[in-house]
Structure formats: C-alpha cells, structure tokens
1. For which of the structures I, II, III does the calculation of helix-only ellipticity at 222 nm (-39500 (n - 2.57) for each DSSP H run of 4 or more, over all residues; to 500) return -26500?
2. Which structure, out of I, II, III, was volume of the Cα convex hull per residue in Å³ calculated from, if the result is 103?
3. Compare distance in nm of label points 7 Å out along Cα→Cβ at positions 32 and 192 across structures I, II, III and report the one with the greatest value.
4. For which of the structures I, II, III does the calculation of distance in nm of label points 7 Å out along Cα→Cβ at positions 24 and 224 return 3.7?
Structure I
Amino acid sequence: MAIYKTESNNTWYVMVRYQDWTGERKQKCKRGFATKREAAQWEQQFILQKKASMDMELESFCKLYEEDVRPRLKKSTWLTKENIIKSKILPYLGKRKVSEITAKDVLDWHNELRKLTSRKGKPLSPTYLKTIHGQLSTIFNHAIKFYDLSMNPARKAGTIGSEESKEMLFWTKAEYKQFSEEMMDKPLSYYAFQLLYWCGIRSGELLALTPADFDFQKRTLRINKSYQRLKGEDVISTPKTKNSVRTVTMPKFLCDEMQDCLKLYYSLQPDDRIFPVTKYYLNHEMERGCKASGVKKIRVHDLRHSHVALS
C-alpha cells in the first residue's frame, strides 16, 4: 500500500503502479484525501478497475463504462446518460460491488425511484422511470459483454414504468395562418416558424441553418446538422439519425420569403447561423403566438406532424 501524508496541508495521497492495456508499466498519483482510509478505498477501487474485476463498486465501473461508450456518442446523448447515472443510479447503488448487486436490490431501488418527484413536485413519469431502469440495465449488459459479468440483475428484476402514448397534435392550414399572423411582429420568429411548418424540419435542424444551406435556384434546403445548447455552450452536431441528412424542397413563396430574411442581416457569412436563438426561445414564442391567436396549444415538435398532415 503506497499511501503517504502531506504534512503541509494534512491530507493524504496515493502512489500506485499498474500495467495498462498495452502491457506498459505506469504510475498513478492521486492527491487530496482527507483521511488515510479514503485514500486506501480509492487505491482499492483503482486496482480493481485496472483488473476489470466485477468486485469493484458500481461507481468505479461507471467510470469504465464512460471511457468505453462516451467517444462513440453525441455529446447530448452522453449528458443525458450521465445525468441519470449520477442522480438516479449512483446515489443508491454506487457503493455496491457490481458482482453482488441482486435482482432484489434492483426492486428495492425501484421502490426508492417511485418516491422521487420532479421539480414541480409530481411523481416521475412512467416513461422516465422506464428510461432510468433501461440505463441501469444497459450498464449491466455492458459488463456482461465486455467484462464477464455473469448475470444482469436489472433484467431479472423486470422493468419499471411504461411508454406513454402521446396524443399527436397538429394544426390545419387555417390554424397555422392564424398563428403566423401573430408572429409577424418579430421577423426572426416568423421566418423560423415558416420553415418549421412548410418544411417539416426539427427545431435543432432549424437553429443550425446557415445561408449556405439554401439553393434558391433549385428551391431546396440542405439539412445536414443540428444545434443544441449544452451546459452553456453552442454545439453543432450531426442530425438525429443518418436518414435525417436530406434535401428538402421549398415552396416558391417560402424561397422568396427566406431571401427577404437573409437581406435583414448586413454581415451574415455563408456559414453563420441564421437563427441565433435557442429552443427555449422557440418554445416561448410558440406559447406567445398560441395565446395571441387563440389557436389550440401544441408543441414546436408538433409542427412536424402538421407538415405531414399538410402533405
């Protein structure tokens, strides 16, 4: 056990030697432990991690899981997984050894999840509960496939929650026209909703659009990227699926309107975002327009349903 005390600030640190996956001998130093016991616990989990032993705590295995899967995922996808792992899984099962977690432990965890509430004080939705359980099961499946865990206790316990069927809402042409007239006081909002309704694109795809994506001679719009605001940063990534990369045909009147839209910008470059706002802005404007126009309230995403109904 290579654990030492730093006399200057009364903390402990660990020096541990290990062999990496290439066979090379390496050394790891970890500082800042308040007690010798904490340092020893960290050293034990680190060694188990390097041996890929299922006797490591679930919290330690989740770090391996992150190293394995994060490079293959979009940032937004990983952040969703990370939030569930850190807030809904590790507080309950994080200190348990992976090999010792049983189906009964998962059932007890289910009961704790049922007690949780959202920020509005309501129980977690059946769909969200199912998503949380699915993430735990995915972690165990990863351990089975790559680290020789013998059994998935989450699968044995069975799922929790269920998929909720949501009513598909959409607007008729008359309803959209009524709504769009209320948007004309803000050109950016008006042009944004015109594209969402008449082209059937997703809000993230809309917010990533640049002047270079428009071909007004062919009356087409290129969809090959998506925008999200993640942890205070603007992130441009690929669209939701491979099939989402596509070329959309625009009505002539919409081509004319979008050319007028681009003329509003004096210094817009070909690769600059045309709509420098967020999804929150679109949702807020949607609510404002519904209230002002008196049409039934739908989500921004429901404009895709409206476009399909329009076809």
Structure II
Amino acid sequence: METFYIVGMIIAGLFFGWTIGSHYTGAVMGTAYGAKIFDIRTATLIMAVCALLGATLQSHEVIKTVGAGIIPIEYLTPFRAMIMMLNAALVTAVNTWLKLPISTAQLACFSIVGVGLAIDAPVAWEKTMLPLAITWVGTPLVGCLLGFIFTKTVGAVKKAEKIKRAVLILACCYASFTLGANNSGLAVSVLYGSGTVKSLLLAGFIGGVVVAIGALTWGRPLLEKVGLHIVQLEINSAIGAQFGQATTAYIAALLGYPTSMNQAIVGAIGGAGLARGVKYIQLKVVKEIVINWFVSLIVSGFTAYFLYKIFSWLLGAK
C-alpha cells in the first residue's frame, strides 16, 4: 500500500500544480490580454515558458518553507501528503471553475495545517505561519505602493506607444517568471519534504512543467475574467500594476514565503489607479474576491482535516 500512496501523492501534487497554472493565468497575463496585445493562445504559451523558468531556477526557498517548515518532516507520510495536495487541488479547481481568483499559497499551507491538526502534529505557528500571515496581509499593501510608484515612473517617461507595449509584454513575462518562483513550488513541496524528490532543482522543474501545462490547457476562464471584467487599464497603469505585482511576489519568493499573485495584482491595480487619479477596479468584483479568499482559506483547513479523518478511517492508513 505504501507504493500506492506514493503514487497517489505524486499524482495529487501534479494535479495541484496543474490547477495553479490554470488559476493564475489571468493574474500574470490579464493586463496584456485586456489591452489586446496578446490573444489567449499567445498569452498562455508565453506564461508557460516563463513560469517554467521561474519554477526551475528560483522556487527552491518556497519548496523548503512549505515542504518542511509547517509541520516536522517526520509527520509527512505519503498518505498524509496525498491528502494535503488533493485537498488543495480540489479547492483550487472549484474556484477556477467558478472563475473566482484565490490564493493557492494559503490553500496549500492550510491544507497542511488541517492535516497536521488531524494527526496532532506540532504546527510551526510562530516560526512559519506567522511570517506567512504577515506576508499575506502585506502583499496587497506592498503591491499597491509599488503599483503607484511604477505607474508614476512610467507616466513620467514620454515614449512611443509601441515601446510601452513592449515594456508591458516584458512586465507580463516577469510576472509569469515570478509565478513559477513563488507558486509552482507549492505543488511539489511535499514531494521534497517527504524525501520522494531529493533535488530542489528537479522539484522546481517538475512543478514548472505542470504549472505550464495548466496554463496551456485551462488558463482561459480566469484570463478572460481578469482581463475583461476586473482590469480596465490604460498602458501606463497596466505596466505599473504588472511590475508592482511581480516585484511584490518575487521578493516574497526570495524570502521563502509564498504569497498570492491575485492579491498582489489587486493591490497593484489599486496603486496604479491612485497614481492616475482613476478608479480601475470594479469594487463589487473585488469584494467578492476578498470574501472568497477568507472563505476558501477556512474551507481548505476544514476539508483537509476531515478528508484525512475520513480516508484514514476508510483505508486504515496513517
């Protein structure tokens, strides 16, 4: 049965990575798609390549934090890891289907916490979860500040529209690279923490591949939602918002604290709007997103807890 659970853990982790790729397409390519610079096929292809590079090269700190920093690795059996990743993947997939942007970082971490509580494992509340919570609260605030600064900077430079469109493409590539660095490691963190994959470079590459596949196969729903219904930006604000988002999440990734690309882009768009004196965000939609962030976080912890209890009872597994 141990081999069965190892296979199940790997499949669940890859499934989660696929849902991450599909879920964040709008967050990193929505501005360029909304500005009609890219069609859907081009946007998802560019995102896939850049996310793969980011995951392979710079997701290592996130992998270590999530895979070994929330509960001790001796508690991370293949069966438990399978439940954690399956739970995070299912919650993410449901929200993608409903076209509701969420934080996969919060889902992954609270899936681990939920199972940790179910098995009475010590949770690193102060060492890991507190810094993560501070990161999550600070993400939209820092994104807002950087979105404001970048938008002001871009607006002060008098350049041709064609050049600014190229800069926006660069910003979206940067955001996609950051997605790989910041979020792809969530999907393979337990594979590393459990010792199934021992190389951080290989773990990052595997995470990047499945994130890329997710973007290519199911990235359209949230790309359209963000690009056409949440974000309505002129070129300067689009550049400022995308650079603000990417820089916020990239710094978090370097520190080893995964955060939400969705929360970063919402904050950065707000900052871009303040810089231009225009309200770009549809507040009704944002309110819906914010409520869903908190609901999905709580749901993720509870469902992970009960999924573990149910399946451990049915299968007699620990």
Structure III
Amino acid sequence: MKIIQDIETIKEPFKSAVITIGNFDGVHLGHQALFHEVIEMADSMDGTAIAMTFEPHPIRVITQNGHPPLITLVEQKTELIGKAGLDVLICVPFTMAFAALSARTFVEDILVKRIGMKAIIVGQDYTFGHKREGNVALLQQYADELGFKVVVADWIQPPKGNNNRISSTAIRKLVMDGRMKKAGKMLGRNYQIRGTVAHGRDRGGKLLGIPTANINLHDELCPKVGVYAVIVHYNGKRYQGVANIGYSPTFDDHIFTVEAHILDFKEDIYGQKIMVNFVERLRDEKKFSGIHELIEQIDLDIADARKILAPHFAS
C-alpha cells in the first residue's frame, strides 16, 4: 500500500480512483467492510482502491478540548488499513485551513481533479466541508454534475449482536466498561495498546517476585481499571500475560499505572516496544490486607489467564 501524507505531492490523478473517506478510528468491522467494497469496485473498474483519513483527528483540531481518546493511534491505524488490501492511503494533515475548505472545493478540486475520483463509498452519516456543510444528498448533486458515482454503504451489525450498529463510539464505551470480548467482536480483533516499556515503581520483581512491564499511555483509550488476561507481542513473538490497570490500592500510593506481567518470560525489555492485546477482564482492582494475600490473588489471576488464553495458543 502506498502512503501519501501530503495531497500536494499527488502530481497526477490516480487511474479510476475509488475512494472512501473517514477517521477510521479503530479500523473496526464496519470500516473493513467499506474497504472491501472499495477494493471490489476498484477491481471491477480496473481502478485504484483508496482510503483517505486525517491526522490528527478533526475533533481534536476543531474543538481543542473535550475530544475522545483514540482507539487506534496513527501507527496502528495505518498498519490495519494496510492489511485490508487497499492500493493507497492518503493521510491528510488536518488543520484549521483544511477545515475551512468548502464542500465544493473539497470534492471538485481535491477528490475529482487531483485524486481522480470516479466513485466514492461512504456511510449514511457522512459529512464533509466547512462546518460539515456537505452530506450525502449534496455529494450526490456533485456526482451528477462532476461525473462520479456515490455508493452509500449499509450499517454493519455486530456478529450475533443486537440492533446497535458497529461504531467507534460503541467500541469506545465497551472498552471503557472493560467489556473486552464484546469490543473485540466489533473490532474483529482484540483491543490493543502499545508503547515503550518504562521503569515503574520497581515493586513487581523485587517485592512480589512478579516482574511487570510498565507502559505509559498518551492519547489512546484506556480500558477500565482492573485485571485482564492479555496477549503480549514482543519482538515478533506472542506471550500469555496478565495486565493490571489502576492504582495498586494495597500500597496506598495512588499512582496510576498500566503494567503487564508476561508469563514464562525473563528478558530485560526496558526501553523496548511491546503490544498488549486485551482478551478478557478477570476482576476489579482490590485492596488486600498485605503482600502475601496480594501474591496469592496474583497466582489465581495467572491461573485464570492461562485457562482463558490457552485456546489462542493451541497448536
């Protein structure tokens, strides 16, 4: 997949461009269905399958505050879109100047003339242009005039789910509630955080005999406080693990941490990058009477995690 980070670098239109546009936070099953439609239509036209997204998230630029945490940071989002099989990803730097573009300018000058759009596939609630002045109805008007096709995709329902459609908002709520299995069904994979292993309070290994890898979160969505069965990716390999998110109330220091104990693992990975996939929430965080009771509970957590994760590691 070719990645373009500046529209100005596009010197000539793509061949029969079929495009979908969105923030694609989470790259969930609904987004993946859009990409599949784009690829199928592009193939039928001997054209180019393209996705356009924005960085940073437009809400972060327009509102300056109150923006939701991200399900996928740009690095992971790019990886996941690449796996979908598209030809091109255009990652537009979102600025106030870009936000000020009229709906007409965006469609005619950027999509049609510069990118070469012959078809666009969007969701039913798609909006575009300055102050979201454009919608699907206006897009269809432009299509009739400028000579491209508009396809409005159906909502994608969760597998064996209810009437709620798959959306980034729904997934965000599930993760914040600790409902990782349901979130995973909408994502089509386990929810993941990633980061560089940092030094924590140095209690896991020395005090408890259970070393942990601490990760500092930035803009990404944090799951609900508690203990989780996780799969840790490091250096191209997968490991079973138990993650604790919260304040370690047994020690009363009120410091928030995200830390993962990687099972059957003894390497020193400070400063190394890991990915933590949340499979299932085991329990709430709890204050114990002392270190011995805490260690006993951690041993139980590890045993529970091994049972939950065993099918993921079956040969």
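Throughout, read-outs are computed from the coordinates displayed, never taken from laboratory work. These numbers were taken from a predicted model, which means no experiment stands behind them. Cβ atoms are built from the backbone, for glycine too; each structure is taken alone.
1. On the way: I: -14500; II: -26500; III: -8000.
Checking each candidate, the match is II.
2. On the way: I: 216; II: 103; III: 154.
Answer by label: II.
3. Values: I: 3.8; II: 2.6; III: 1.2.
Checked I, II, III; max of distance in nm of label points 7 Å out along Cα→Cβ at positions 32 and 192 sits with I.
4. Only one of I, II, III returns 3.7 for distance in nm of label points 7 Å out along Cα→Cβ at positions 24 and 224, namely I.
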